[in-house]
1. Computing mean count of other Cβ atoms within 10 Å over residues 72-79 for each of P, Q, which one ends up highest?
2. Assign the value 25.5, calculated as mean count of other Cβ atoms within 10 Å over residues 184-191, to the correct structure from P, Q.
3. Match the computed value -7500 of helix-only ellipticity at 222 nm (-39500 (n - 2.57) for each DSSP H run of 4 or more, over all residues; to 500) to one of the structures P, Q, and report its label.
4. Assuming 1.06 is Cα Rg over 2.2 N^0.38 Å as calculated from a single structure, say which of P, Q it is.
5. For P(r) over Cα pairs in 5 Å bins from 0, in percent, for residues 168-215 alone, the calculated result is 5, 15, 20, 16, 14, 12, 9, 6, 4, so let me know which of P, Q that is.
Structure P
Amino acid sequence: MSFIRRMTHPAPSSAPPFIKTLLGEAQPRPPVWFMRQAGRYLPEYRALRATAPDFISFCLDPEKAAEATLQPMRRLPFSAAIVFADILLIPRALGQDVWFETGEGPKLGELPSVEQLRDAIPQVAERLGAVGETLALVRATLEPNRALIGFAGAPWTVLTYMIERQSSDREHARSYAWQHPEQVDALLAILVEATAHYLAMQAAKGAQALQLFESWAEGLSESQFIRLVVAPHRALVARLRELGVQVPLIGFPRGCGALAKLYAESVEVQAVALDTATPLAAGREIQKLKTIQGALDPLALRAGGPGLDAEVERLLEAWGQGPYVFNLGHGILPDTPIAHVEKVLARVTAG
């Protein structure tokens, strides 16, 4: 299998430490950001969210989304901001109804036909132009030494929602992939193309790195992991480069376990985000190939105390000497005390 360890050009000396790390340059102290760092654990976010009628309109309001993106950057010394958006904006842009029910999460309408979805691809970047406006607003405000991350849901994860039409244990989507391989391959190809144009727009509007959230990589056999995760990621990375996107890419195949190294070897991302269950030794093996990110347990962050302190030290000791971005193994939980976040950031940034 082919892979690249780093991008072929070094980071400019003026690049933020986060970007240098993604490109393979270990820093004296690892840069740090947290998945879902903009969100419900912050009182200012909850107040801002209350000003929008629904979650989708909130995501697509550039001024509000930019404010949500910047809130944690004002309060905490994160090395990078990640644009406030949602992975289900792409199916909505492709013509599938998407909405959020309070207390239940996302709901999706009937899956359009392959032909209808394919015909909608040229409109995706324009329909999601508000996300680009958000990025431009944030980049104009954010300090030069702090990076800006764009993102999208990876094709398989987005497709599971499109098939299931809600949050679930993904069993129906995984069964569907076995039962209807040709249709699933066609749908994944559509999502690869749509996502490539969406991410290219984000890079053009100021995103300095892009993360692919494969939130539902867990539970797949090796053959299905290669087909549903690795192959679409490889195609998406190749398409982004064809479109002229040169920013570093982070892949996050959450829950894939021992297949994480296979992913690192097979997909030409510059960094691999690791989830909570990743053994330290496995992380070190992947770190020989490319930058790693993660994998602090969000439950430890919420719990705080000596257990959290010990876990932070364990990760820093194991991975901190190589190119490593300190992060969570999944998103920050809404009831996480801000003081716990402050303490971890103080330790990571102060050394």
Structure Q
Amino acid sequence: MAAVAETAPLATPRIQLAHGGGGTLMQQLIDGELRRLYADPDQVLHDAARLSLPHGRLAFTTDSYVVHPLEFEGGDIGSLAVTGTANDLAMAGARPLVLSLGLILEEGLELALLRRIVASLGEAARRCGVTIVTGDTKVVERGKGDGAFLNTSGIGLLQVDEPIDPLAIAPGDQLLVSGDLGRHGVAILAARHGLDLQPPLATDCMPLWPAVEALLAAGVRLHCLRDLTRGGLASALQELAAPNALELLIEEERIPVAEPVRRTCALLGFDPLHLANEGRFLAVVPEADRQRALAVLAPAGGAWIGRVAAAGPGPGRPGGRVLLRTPFGSERVLIPLSGELLPRIC
């Protein structure tokens, strides 16, 4: 994104309802604070963006972000919104290209905080290799918006011929994660409740496309990819097992968890397998590709964690389930939580 000249600050240090009213104050907000997000800050803003995209098949996704608090160790709602939507595209095997951005701002939001979020949005877009091409801003009454809500939609160019989705998973496939688990959940927990973790634990929010691209470049056949956000690894595994009548066999000792996350979970009674992540994914690959995939993921902390088997029907054996083998050699069924362990994490 091109750098732009400094603009005159708004006359008020906080967002007012009039900033969403379509008049002069709204135009000042857009020109002074938001226009810098566009690749060409001088472009004429219109009701829709005209795109010249590479020829090929596209992936499209949208997501909304309501994280509380708006800022936390290592990130904020801005970096989360851009990175999260770009990562959703990567999980389909698509190179992220362009994003839209919708902001719902609450009356009274400090302009200094908005500026930090806007700067974070721009930096995250650069890291993810995407361009923000269109957007919208609304302002709601004080007490109705919790500071700011964001929506981002994204378009990416598919880099694979065969679909990467749960229907491609087959018995014998191998399960790998791209890194250690639970950092984002703990970072949000610490920020929300004022936990003084030492050293501070930062969110794992990061672009996932570079790792996916490296897997494809290494010739790894990707049957399925799933980013481990709300519900963590446990929910992702269950979502893949249940509809496909598969049994996912997981080795608990193989699951990477950073020691600060492990200690925090032990102290508070949490399970890191249920904690959210924003820069980690699960990869399902054929057995023949396991070592190639591991060679790509292991340098960044990735690991092989288990395999896929067919789940036969029978008493106590549902159509699909996740079995966790403990370090003691016993097995237990891994069941996702009925709700969120920690709401408002993305």
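No lab work stands behind these numbers, since they all come straight from the coordinates. It should be emphasised that the depicted structure is a prediction, and the values quoted were computed from it without experimental measurement. Cβ atoms are built from the backbone, for glycine too; each structure is taken alone.
1. When mean count of other Cβ atoms within 10 Å over residues 72-79 is calculated for P, Q, structure Q comes out on top.
2. Going label by label, the one that fits is Q.
3. Q
4. Only one of P, Q returns 1.06 for Cα Rg over 2.2 N^0.38 Å, namely Q.
5. Checking each candidate, the match is Q.
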